[in-house]
Structure 1
Amino acid sequence: MTLEKMPFNDLVIFEGKFFTVGQDWEYPIQGFFILGAKRKVRSVSDFTQDESMEFVSLLQKTRDGMKEKLDIHDVYLFQNEDTEHGFHLWIFPRHAWMEKFGRKIQSVRPIMNEAKEKRMTEKEIEKIKESVEKMRNYFKLKNK
């Protein structure tokens, strides 16, 4: 299955006033979420007080949901300020299939490459869709 044919319709799991949380669409990794700013900023130092509060709240809710609903207990967090895409934080999950790559920062690129090259399957995409739906429901319950 090629990237262009990935059957993702809507990857957003939650949209707040200042940020969105969604499944990364480029790599078929269940629970690989991106927490992105709606406003064009480069760094957390550019956040207003209200943005800071929403950011921390969404990050915490996302992690809690990942543990509770997706059984993802370890993640790596990445944010680079020199991206052309504006502020976004990668919430990169660790799954059992990734163990062969080790647990260092250097493991992430080979994991992403394997996901793109070998895990772009209908079965994996279904798992991703299911995890997105579980997280949407989790956010709905938490925001009542």
Structure 2
Amino acid sequence: MNDKIFYRSARKGACLIWQGSRGGNGYGTVRRNKAYIYVHRLAWEVTYGPIPNGLFVMHKCDVPLCIEPTHLMLGTNADNLRDASAKGRIPNGERRENSILTESAVKEMRERYAAGGIGLESLGKKYGVCFSVARRVIRRETWGHVA
């Protein structure tokens, strides 16, 4: 760890926190070859070598400014999304900004559909969504966290 990026950091618990500039998304940035790059990616490269194409440098600690090499790991985009979802960083259900449905509406939709007498198109119209959204709700492809 003899690269100067590690001198622009400070310990906070087990994390090594970047003290320099940061982007609007909260990750540390540094200018390299006339472009800005994420410092945690640079920390990986300095410690472990080049990052293979298509891989992300992910934080085990979930601290965007952390550049502690032992807190970093490589993963695919799918790995990154799974990790974010498992840690509750991807909003779902009513937490989504553009959500039309509510948890209570989803429960009601499923109850009405299970009782019979209403098709998916009619159900969707009643709750202000299209047929395909109603179908995904009923099949639990979406809103799976709602019992």
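Read the figures in this text as sums done on the coordinates, not as results from a lab. Treat the numbers as computed from the prediction; the structure is a model and nothing was measured. Cβ atoms are built from the backbone, for glycine too; each structure is taken alone.
In table form, for the structure just shown:
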{"quantity": "Which of 1, 2 leads on mean count of other Cβ atoms within 10 Å over residues 94-101, largest value", "calculated": "1"}
{"quantity": "Origin of the value 14, where relative contact order in percent (Cα under 8 Å, 6 or more apart) was derived from one of 1, 2", "calculated": "2"}
{"quantity": "Origin of the derived value 0.25 (FRET efficiency 1/(1 + (r/R0)^6) of positions 54 and 134 (r between Cβ atoms, R0 = 30 Å, to 0.05); candidates 1, 2)", "calculated": "2"}
{"quantity": "Winner on Kirkwood radius over Cα pairs in Å once structures 1, 2 are ranked, highest first", "calculated": "2"}
{"quantity": "For -12500 (helix-only ellipticity at 222 nm (-39500 (n - 2.57) for each DSSP H run of 4 or more, over all residues; to 500), calculated) the corresponding structure among 1, 2", "calculated": "1"}
